[in-house]
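*Asks:* The next part holds the structures, each set out as structure tokens.
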Structure P
Amino acid sequence: MDFIELVKKRFSVRKYKQQAVEKEKLEKCLEAARLAPSASNSQPWKFIVVNDAGLVGKVANETYGPLASFNTFVKQAPVIVVIVLEKPKLITQIGGRLKNKEWSLIDIGIAAEHFCLQAAEEGLGTCMLGWYNEKPIKKLLNIPETKSIGLLITLGYPDYENTPDKKRKSLDEMLSFNTF
């Protein structure tokens, strides 16, 4: 598939079919994420694949609540991938402090997008989630207290007839050359 067509195909899916994700497709998505670049090649991530229906439901319940009901769709997804932040290499930590940048967060964003683009190539849908109750999810998945969850990604077959149109700023609104 042409890369721009793939980018256009990928969108945040909030409605999933009740259809299991094939292991081979899941593994391709994880391999794409594994191959993502990272600062000083730190690879500051661990992926936890949650595909047990009961556990998916419990994790999904921790992505919304009475004041934040916008993630209720998560319980439809047959798979939730939890990205746990790992400690980056020392040189990356030092560079991050000197430059006031959280390279690990940038790195997992790149890995997550590699995962999502490969999913789109496989006919799967994804949605990256930054809103979740970290402490209960860590307990459910036996994630050590010293670790932190960077992102969740839902994965499954989209239940849409057509890919929704993307609402994006025009290039003129978001671009300049050589000066702000």
Structure Q
Amino acid sequence: MIKLKDGGLLSILPPNFATDVEIQCFCYAIDRQIQKLIAAADKISIFYTKKWDDRLCDYLAMELRTPFYSEDMALETKRELIGKSLFWYAKLGTADAVKEIIETVLGYAEIEEETSGPYTFTVCTTDATITGEKATEFARQIEGIKNVRSDFLGIQVLLTENMNVYIGFAGHSGSREELSMVY
């Protein structure tokens, strides 16, 4: 398949039209205008560059209804969420989409399917900032992107800490002396 940028109008015409000089000139003029239009479209394409500032990210997230978007996120996280929004909407409700969205926001997430019943799951993460009001908001947003038949049981936060443990023992040997007054 020929791309619009690469092909020309003359290449798709039948041979008996392609030999006429007036038609060749007309096709050349139209091809030049199409090239200018494509160049202008490349310059104004918002999704092509992904060099959005905070204000534009906030606007685009509102327009696209980007899941899990928050104005206080890092700029790179905002850009990644917005850039993948339309793709996620195409596969929303699948466990893969839920996991991918949560990993984008938190960095690490695991969807654990429970044995208590079909379509039940919990989200496991290592992000220690998921507490209180933020956890409630996070759970509300998971309810919005999961499949309707699935049951979301909750969020588990796995905390790890490196600890140094020193084990040892000491032996002591000595003698006991008693001092008593004799006089």
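Taken together, the values in this text are just the output of simple stated rules run on the coordinates, not laboratory data. All of these numbers come straight from a predicted model, not from anything done at the bench. Cβ atoms are built from the backbone, for glycine too; each structure is taken alone.
*Asks:* Here distance in nm of label points 7 Å out along Cα→Cβ at positions 24 and 40 was calculated and came to 4.0; which of the structures P, Q was it taken from?
*Replies:* Details: P: 4.0; Q: 2.9.
Label of the originating structure: P.
*Asks:* Among the shown structures P, Q, from which was the value 0.90 of FRET efficiency 1/(1 + (r/R0)^6) of positions 72 and 120 (r between Cβ atoms, R0 = 35 Å, to 0.05) calculated?
*Replies:* Considering all the candidates, the number was obtained from P.
*Asks:* A further question follows. For Kirkwood radius over Cα pairs in Å, find whichever of P, Q sits highest and give me its label.
*Replies:* Sorting by Kirkwood radius over Cα pairs in Å in descending order puts Q first.
*Asks:* State the single structure among P, Q that was used to calculate relative contact order in percent (Cα under 8 Å, 6 or more apart), giving 35.
*Replies:* Here the read-out was taken from P.
*Asks:* Given a computed value of 1.73 for Cα Rg over 2.2 N^0.38 Å, for residues 16-103 alone, which structure among P, Q does it belong to?
*Replies:* Of the structures listed, the value fits Q.
*Asks:* Of the structures P, Q, report the one carrying the highest value of FRET efficiency 1/(1 + (r/R0)^6) of positions 80 and 128 (r between Cβ atoms, R0 = 25 Å, to 0.05).
*Replies:* When FRET efficiency 1/(1 + (r/R0)^6) of positions 80 and 128 (r between Cβ atoms, R0 = 25 Å, to 0.05) is computed for each of P, Q, structure P gives the biggest number.
*Asks:* Figure out for me which of the structures P, Q the number -11000 belongs to, where helix-only ellipticity at 222 nm (-39500 (n - 2.57) for each DSSP H run of 4 or more, over all residues; to 500) was derived from the coordinates.
*Replies:* Among P, Q, the structure yielding -11000 for helix-only ellipticity at 222 nm (-39500 (n - 2.57) for each DSSP H run of 4 or more, over all residues; to 500) is P.
*Asks:* 2.5 is what came out when distance in nm of label points 7 Å out along Cα→Cβ at positions 32 and 96 was calculated for one structure; which of P, Q is it?
*Replies:* Going through each structure in turn, the value belongs to P.
*Asks:* While we're on this one: Work out which structure the value 10.6 belongs to, where mean count of other Cβ atoms within 10 Å over residues 112-119 was derived from one of P, Q. List each step's numbers first, then the result.
*Replies:* Details: P: 22.8; Q: 10.6.
Going label by label, the one that fits is Q.
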